[in-house]
Structure I
Amino acid sequence: MGLVEQTLAAIAPLDLVVRRDVSARLDSLTKPAGSLGYLEDLVLQYATIRHDSAARFGGGALMVFVADHGVANAAVSAYPKAVTAEMLRNIGAGGAAISVLARSFGYQLLVTDVGVETDTSISPLPSVRYRRVGAGTHNFLDGPAMSLEETRQALEIGIETTREAAAGGATLVGIGEMGIANSTSAAALLAALTGLEPRRLVGRGTGLDDVGLERKIGVVGAALQLHREFFKDGLQTLAALGGFEIAAMTGACLAAAAYNLPMVIDGFIATAAAAIAQSIRPGLSDYMFFGHRSAEAGHSIVLEMMGARPILDLGMRLGEGTGAALAMKTIESALALFHQMATFTSAEVSGKLE
C-alpha cells in the first residue's frame with residue numbers, strides 16, 4: 001500500500017460526541033446562546049475534527065507550495081515565469097506578505113519548492129524546503145501536465161509536509177501556493193470537475209487585460225477538449241491539468257484529515273486542490289475551513305457548489321496562503337473566547353428567564 005492509500009485509510013469519521021459536548025460548553029458561557037455567530041461554528045468544527053472536547057490550540061502552521069506551469073508559455077499571465085523563483089526567494093527571505101503574517105502570528109511557515117523552473121537550490125535559502133518533482137509542468141495544451149508518477153510524488157510531498165507540521169506541534173494548518181499561471185490550471189481543473197463553462201471560472205489572475213482574459217478562456221477551453229477522456233478519475237484529472245504545487249496541496253488536504261488537523265484552504269487555486277481531494281475522498285470538505293472569498297471570478301461559484309462558507313471576504317486575490325493565515329487567526333480568536341470566557345455559574349451571572 002502506497003503513502004497516498006495509507007493516508008486515505010487513516011481518515012477517521014468526525015467525532016459527533018465531541019460536537020455535543022462543545023456545544024453545551026458554548027451555551028454555558030456568559031452570552032446569549034448563539035450570539036457569537038459563526039465564531040461558535042468555527043469552534044464546533046475545529047473540536048470535532050480534532051476529536052477534542054477541550055478544543056485545545058497548540059499552534060498554527062502555514063504550508064506554501066511553489067511551482068511553475070508549462071501553460072505559462074501560452075501567455076495566460078500578466079507576469080513572466082521568472083517571478084515564481086523570485087517570489088520563492090522573497091518568501092524565504094521573509095519579505096513576502098505570507099512571511100510577514102506568519103511572523104506576526106507566530107505560525108510555522110513551511111515553504112516548499114515542488115517544481116520551480118529555475119532551480120534555486122543551487123543557492124539555497126535555509127527557510128525553503130527543496131522537494132522538486134521537476135522544473136515546472138508540461139504545457140497541458142500539448143499533453144498531460146504531469147505523469148501519474150509525478151502526480152503521486154507531488155501528493156506525497158504534501159502528505160509529508162503536513163506530517164512535519166503536526167510533528168512541530170501544529171493543531172491548525174493553512175494551505176497555500178505560489179506559481180505563475182496556476183490560476184489557469186485551477187480554472188481548468190474546476191471546469192473539469194464541475195462541468196461549468198470556462199468563462200464562468202476563468203479570472204484575470206495577476207491582472208490580465210480583456211484581451212489576455214479572452215486568450216486565457218480559450219486556453220482552458222482547448223485543454224478541456226484535449227483531455228476530456230481523463231475526467232472520470234480525480235487523480236488523472238489532476239495529472240492532465242494540474243501543477244506540482246496543486247498536487248502537493250491536494251496531498252496536504254488528505255493528510256490533514258488523516259492527522260485530525262483542521263485545515264484552512266486559502267483562495268481560488270487552493271480550492272481547486274481541495275475540490276480534487278474531495279473527488280478522491282468524498283466527504284473531505286467536512287474537515288476543511290475555507291479561509292476567504294477570493295476576488296477571482298469563479299471562486300464564489302465553486303464555494304457555493306461545495307456548500308462552503310468562507311470565513312473572510314476582503315477582496316483579496318494574492319494567494320501565498322495569506323487569506324488562510326488571516327482566517328486561522330480568526331479561528332484562534334474564537335478558540336480563545338471558548339477557553340477564557342467565564343460561564344454563568346463561575347461568574348455568578350443570572351441566566352435567561354424561563
Structure II
Amino acid sequence: MEEAAARTGLSDFGDRAFTSALDVLCRAQEEESGLTPLGRVVAHGGLVQALSQRLLAVEWLKRHPEIADVPLASPIIVLGGMRSGTTRLHRLLALDPRLSATRFFEGQFPAPPLGFSRGGRDLRPLKARAFLAGSDLANPALRKIHPMRPREADEELPMLELSIWGAQIEAQRPVPSFRSWSETADARPAYRFLKSLLQLQTWLRGEDGSRPHILKTPQYSQDLAALLEVFPDARIVAIHRDPARMTASAASLAWNVMALVSGTVTKDWCGHEWLHKTAYRERTAAAVRAANPHVPAIDVSFADMNADPIEVMRRVYGFLGLGWSEEVERRQQSWLARSRRRGDHGRHRYSLQEFGLTERDIAAAFPSRSPA
C-alpha cells in the first residue's frame with residue numbers, strides 16, 4: 001500500500017474493507033504459493049498496480065462527485081463457470097451498440113491518469129497493447145486459451161482485483177487459504193466498488209448510462225448474492241457446459257499461468273483445486289437463483305452455442321426484449337467468422353487424466369448434472 005501511495009502521490013484508498021483480503025492473501029502467498037523469484041516480482045507488481053489503480057479511481061470519484069449519480073440501466077449478467085463459454089456469449093452481445101460492455105483496456109486500467117480529459121487522447125489502449133505483448137512473450141499459449149485484444153469486450157475481473165477480490169488472483173498463483181477465506185467473506189464491498197468503477201467508466205466515456213451493461217466473469221457465480229444486492233434489477237443469461245470438460249479446461253488454464261510463477265504447483269493440485277472451485281460456484285449460483293425466483297433468467301448450453309450460436313443468440317435476444325435484425329446477425333456472423341479464422345476457439349487441448357481427475361470425481365462433485 002505504501003508503494004502504491006508513493007507511485008501515485010495519493011493516500012485515500014476509500015473503503016478499507018479490502019485490507020482484510022490483502023492480509024489473508026499476503027500470508028497465503030508467503031506460506032503456500034511456492035513463488036519463484038519471477039513469481040514474487042509478478043505477484044508484488046500486480047498488487048501494487050491494483051492498489052495504484054484503486055487510489056486513482058477513488059481520487060476521480062472524489063474530484064467528480066457527480067459520478068455517483070450516473071445511472072446504470074438494468075444490467076445483463078452473463079453467468080457461467082470458468083471455461084463454460086461465457087466469453088463468446090459476452091462478446092457476441094457486446095457487438096450490439098444498444099448494449100455496453102467493459103473493454104479490455106478499461107478493465108485493466110479502469111482509472112486513467114488524473115490529467116486525462118474526457119474526449120482527449122486516451123493512452124490506456126496503448127498500455128493494454130503493451131501489456132498483452134509482454135504477456136504473449138511470457139506465455140504465448142494463454143492467448144490461444146483466452147484470446148484478448150485491447151478494445152474488445154472483456155470481463156470485469158481485473159476491476160474486482162482493485163478490492164483484492166476474485167479468481168484473477170487465485171488463477172495466477174496457488175493460494176488455497178485465500179480461496180477458502182473468500183468463500184465465506186463478505187463480497188459486498190468489492191461489488192459496491194465495482195459499481196463505482198462502472199459509473200466512472202460510463203462517465204469517462206461521456207455516456208448517460210442508458211445502455212444496459214453486460215457484466216461477465218465466472219466469479220459472479222460465486223458472488224451472485226452480493227452482485228444481485230448491488231444490482232437488484234439485473235437479468236441473468238446463464239450458460240452451462242459438461243462439467244468434466246469445463247473443469248479440465250479450467251485446470252489447464254490455471255496450470256498454464258501458475259507454472260510460470262510457482263516452483264511447487266502440480267497439475268494434480270490444479271485439477272483438484274479447480275474441481276472444488278467449479279463445483280462450489282455452480283452450487284452457490286444455483287442456490288442463489290432458487291432463492292431469488294423473481295430475477296429474470298434464461299439458460300443456454302455450450303453444446304447449443306457450438307452447434308448453432310445464432311439460434312441461441314436469437315433466444316437470448318427474445319428473453320432480453322431486444323429486437324433481432326439483419327444488422328445484428330451480420331455483426332455476429334462476421335465476428336464468428338473472424339474468430340474461426342484466428343483460431344480463437346478449438347485449439348485448447350486438455351483432459352481430466354492430465355490433472356489427476358476421473359469421471360467418478362466429476363460425478364461426485366456434480367451429482368445433479370449430466371453432460372450438456
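Given a value of 3.1 for distance in nm of label points 7 Å out along Cα→Cβ at positions 144 and 280, calculated from one of I, II, which structure does it belong to?
II
Out of I, II, which one gives 3.1 for distance in nm of label points 7 Å out along Cα→Cβ at positions 120 and 336 as computed from the coordinates?
Corresponding structure: I.
Taking FRET efficiency 1/(1 + (r/R0)^6) of positions 96 and 184 (r between Cβ atoms, R0 = 30 Å, to 0.05) for each of I, II, which is largest?
Result for FRET efficiency 1/(1 + (r/R0)^6) of positions 96 and 184 (r between Cβ atoms, R0 = 30 Å, to 0.05) over I, II: largest is I.
Tell me which of I, II gives 17.5 when you compute Kirkwood radius over Cα pairs in Å, for residues 16-167 alone.
Only one of I, II returns 17.5 for Kirkwood radius over Cα pairs in Å, for residues 16-167 alone, namely II.
Distance in nm of label points 7 Å out along Cα→Cβ at positions 8 and 152 was computed and gave 1.2; which structure, I, II, did it come from?
I
From I, II, which structure was helix-only ellipticity at 222 nm (-39500 (n - 2.57) for each DSSP H run of 4 or more, over all residues; to 500) = -17000 calculated on?
Going through each structure in turn, the value belongs to II.
If you rank structures I, II by Kirkwood radius over Cα pairs in Å, which sits at the top with the largest value?
Largest value of Kirkwood radius over Cα pairs in Å: II.
Looking at structures I, II, which one was distance in nm of label points 7 Å out along Cα→Cβ at positions 176 and 288 calculated from, given that it came out as 2.5?
II
One of I, II was used to calculate mean count of other Cβ atoms within 10 Å over residues 104-111, giving 23.9; which?
Going label by label, the one that fits is II.
Since every read-out is calculated from the coordinates, none of them should be taken as a lab result. Here the structure is a predicted model, which means the values were calculated and not measured. Cβ atoms are built from the backbone, for glycine too; each structure is taken alone.
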